[in-house]
Structure I
Amino acid sequence: MTPLERFDEFLQARGKRITRQRRLIIQCVYARHDHFDAEQLLLELRAHVGSIQASRPTVYRTLNEMVDAGLLKKMVLDGRAVYEHDYGYPQHDHLYCSSCGKLIEFSSNEVGRIRDAVAREHQFRATGHRLIVTGTCSVCMSRRVQSRHQDRV
């Protein structure tokens, strides 16, 4: 099923319908392949939309419904909700730079093996996981080194 079909099925099961605004939001979300927040999406919708407008509450509500439908994952980073595609995407984890906010995706079989070993140890059936490693990216680290070097000169 396409994301739109899956979302339509999800909404129908809850007695809701897929409106033109929801359809537009789904299309816009799945036209991008990066992490985003609701405000970025709202700006994008307003910049590329002719007569159809999606209000701020509609965008926030639709994003939450997309999370509930299993289409998006929501991560809260420094108090900011960030979304990424979930439907049809392989398991992956993130490195998060707490200096600039950059998110780096990575996949590691080792992380999966550790998750499974810990689950077995606790007689737990793992169905997934989310790992966000916080720290500082190489660009921010080099800026700090340059700044310290300049302070000494």
Structure II
Amino acid sequence: MIIRQATQADAHLLAELSTHVQQVHVEARPRTFRPAEVSEDLITFYADLLPQLDNYFFIAEEGGTAVGYVFVKHINRPINPYTHADTFLHIDQISVNPDARGKGCGKALMQAVYDLAARHSIQRITLDVWQFNETAIEFYRNLGFNPFMQRMEIFLDESN
């Protein structure tokens, strides 16, 4: 397996790779998530994110075929009246094609994130995961991630 940093030319590829995890989200929360499809808007979304200095995209390739990616943001938060200054990496997106799961692709992508953290002397990595995504939660727990915050919601209409 090869892990490489994405380039501007990979916007369409990232859009394609994102549809697998997007479909999981659509099925669980159709009220929140739009259908998983490669569109010009989605390609433009990635094209706009790729050149931003604090964004990092890594693509996993197996046998010359892209099978997954991770999108990481380098966050620098200044001190404020409530919190200390903080620098950390935030995993915004990760997706592995269903046929490539369980073969070490996710771990290899996460290792690229750990290596990025080491290069920047960063000690903390965060991510968000939807409560319904039990497979992802188990994956992250097995890597040593622990919950540190909880988000809650209520819908005030009856169409939950």
Structure III
Amino acid sequence: MQRSITKSAMYNGLIMGVIFSINFLFSISKITLLVLSTNIIAVLIVVGIYRMTIKFRDTACEGIISYWKAFSYILYTFFFAALISSVVKYVYFQFINPDYLGQMYQDTMKMLTTMKFSITDALEDQTKKMLRPATYTLIYVWSNVLMGIVVGLIMAAFIKKEKNIFED
């Protein structure tokens, strides 16, 4: 059964990874309508993962799934989606728009200066390290996994389905 979870989560993670990538590309767009549509896509992600987990429960688990198995499935799916979308993010930051993170660094330093925050050399170095393509992409991966944990903890309670005492 574990292999079934992984295989299904990988497949659905690919689909969700594409959706995560589209959401990312819309979020960095300069077009207001696309940026606003990221909220709709976020809702679609939640609805999509719900439907995928229900389908997994009904097909692979014969209609019965425990809370922790549903949680694991959701977490695996988010993890695989995060890996897929991380490739898109890395390519974007490294090759398509390498100035994006540099501009983000400048904006961050401006904001800290405006807030009269004490800017030390160590803070500057740490900020530069965080805004490298690989490091920033890893931050995205972990934030997506964290989102999967939160969604999974809540959603698994609605998806779990125990065997009925009247069933064989």
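Rg and Dmax of the Cα atoms in Å, for residues 58-129 alone computed as 14.5, 51: which structure among I, II, III? Attributed to the structure labelled II.
Hey, helix-only ellipticity at 222 nm (-39500 (n - 2.57) for each DSSP H run of 4 or more, over all residues; to 500) derived from one of I, II, III reads -15500; which structure? Attributed to the structure labelled I.
When Rg/Rh (Cα atoms, Kirkwood Rh) is calculated for each of structures I, II, III, structure III gives the greatest result. When distance in nm of label points 7 Å out along Cα→Cβ at positions 10 and 74 is calculated for each of structures I, II, III, structure III gives the greatest result.
No lab work stands behind these numbers, since they all come straight from the coordinates. Predicted model, so just to flag it, every value in this text is computed and none were measured. Cβ atoms are built from the backbone, for glycine too; each structure is taken alone.
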